[in-house]
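The data blocks that follow each hold one structure.
Derivation of every value follows stated rules applied to the coordinates shown; laboratory data play no part. In this text, all values refer to a predicted model and were calculated from it rather than measured experimentally. Cβ atoms are built from the backbone, for glycine too; each structure is taken alone.
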Structure I
Amino acid sequence: MKEKTTVAEHYISYLEAGNLKALTKLFSADGIVVSPIYGTLKAATFYETLAKDTTASKLMIKGIFEEPTSGNIALYFQYDWTLEHGRQVTFDVVDILTFDAENKITSLKIIYDTVQARAWVEELREGRKTD
């Protein structure tokens with residue numbers, strides 16, 4: 001069984017690489033992602049949608065924090081995100097990971113300032129409607 005911090009480190013690595021198969025294997029079968037832009041989705045659906053909107057991601061871990069009584073992990077990182085239409089945005093993110101007994105992620109809550117990212121995702125979606 002992998003340690004939670006190891007799972008968190010793999011999560012960042014797989015997310016940056018766009019490795020959806022490895023990424024979704026970190027989640028339980030019913031694992032969810034709660035995103036301020038995409039809403040609450042099954043993990044596989046969330047990452048497929050994110051991959052469709054993304055041409056490049058660069059992530060830099062700033063800290064991994066484990067809450068001792070619950071075992072939840074908070075990942076603090078910088079996300080340099082290039083969207084499909086070429087817009088780029090950089091922001092700090094905190095992801096809260098909740099685990100099951102096998103250290104699979106059952107839920108991941110994403111927290112960040114969406115002001116610029118939301119506008120560009122909406123622009124991207126509008127562009128797809130007119131194509």
Structure II
Amino acid sequence: MDDLYRELIIDRYKNPQFRGQLDPADITFEDDNPYCGDHIRVDVRLDENNVVTEARYSGEGCSISQASADLLIEYIHGKTLDEVKALTKEDVLDLLGIQLGPVRLKCALLSLKVLKAGAYGLGEATDDLVE
């Protein structure tokens with residue numbers, strides 16, 4: 001089963017479906033993983049009911065960080081801002097479908113940290129957002 005998920009990660013890394021930027025966007029936030037140099041920016045558009053109508057990510061990084069971002073951005077389409085704020089690291093790990101060590105976990109969770117910091121309108125992203 002892990003091989004199937006590894007193939008999904010490689011495919012999303014090589015053929016992202018939600019890579020890009022939105023201008024204008026209702027939410028824009030970006031941050032880095034200082035441990036490995038991964039960088040993610042997330043842009044989100046909301047409708048009048050605070051439902052995600054469009055979202056994109058951009059940045060540089062390893063296959064885990066980029067695939068995780070692509071899967072997460074797909075997942076939030078149609079969700080309310082409150083649902084986005086309630087996302088957990090388990091949600092992201094379920095999307096990835098594989099076990100990760102501590103270093104790779106930070107890679108996988110960078111997009112969630114960035115997304116939630118933007119959703120909460122924070123000045124900076126902190127690891128508390130994904131614990």
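Quick check for you: by distance in nm of label points 7 Å out along Cα→Cβ at positions 18 and 42, which of I, II is greatest? Could the numbers behind the result be given before it?
Details: I: 2.4; II: 0.8.
Of structures I, II, the maximum of distance in nm of label points 7 Å out along Cα→Cβ at positions 18 and 42 occurs in I.
For which of I, II does mean count of other Cβ atoms within 10 Å over residues 66-73, calculated from the coordinates, equal 26.0? Please report the intermediate quantities before stating the final value.
On the way: I: 12.0; II: 26.0.
Traced to structure II.
Identify the structure, out of I, II, from whose coordinates helix-only ellipticity at 222 nm (-39500 (n - 2.57) for each DSSP H run of 4 or more, over all residues; to 500) was calculated to give -13500.
Values: I: -11000; II: -13500.
Going through each structure in turn, the value belongs to II.
Upon calculation of mean count of other Cβ atoms within 10 Å over residues 10-17 from the atomic coordinates, which of the structures I, II produces 14.5?
The correct label is II.
Taking mean count of other Cβ atoms within 10 Å over residues 58-65 as the criterion, which structure among I, II has the greatest value? If you can, show how the numbers build up before the last one.
Values: I: 13.2; II: 19.0.
Largest calculated value belongs to II.
For percent of Cα pairs over 25 Å apart, which structure out of I, II has the highest calculated value? Numbers along the way, then the final one.
Details: I: 21; II: 16.
Comparing I, II by percent of Cα pairs over 25 Å apart, the maximum is at I.
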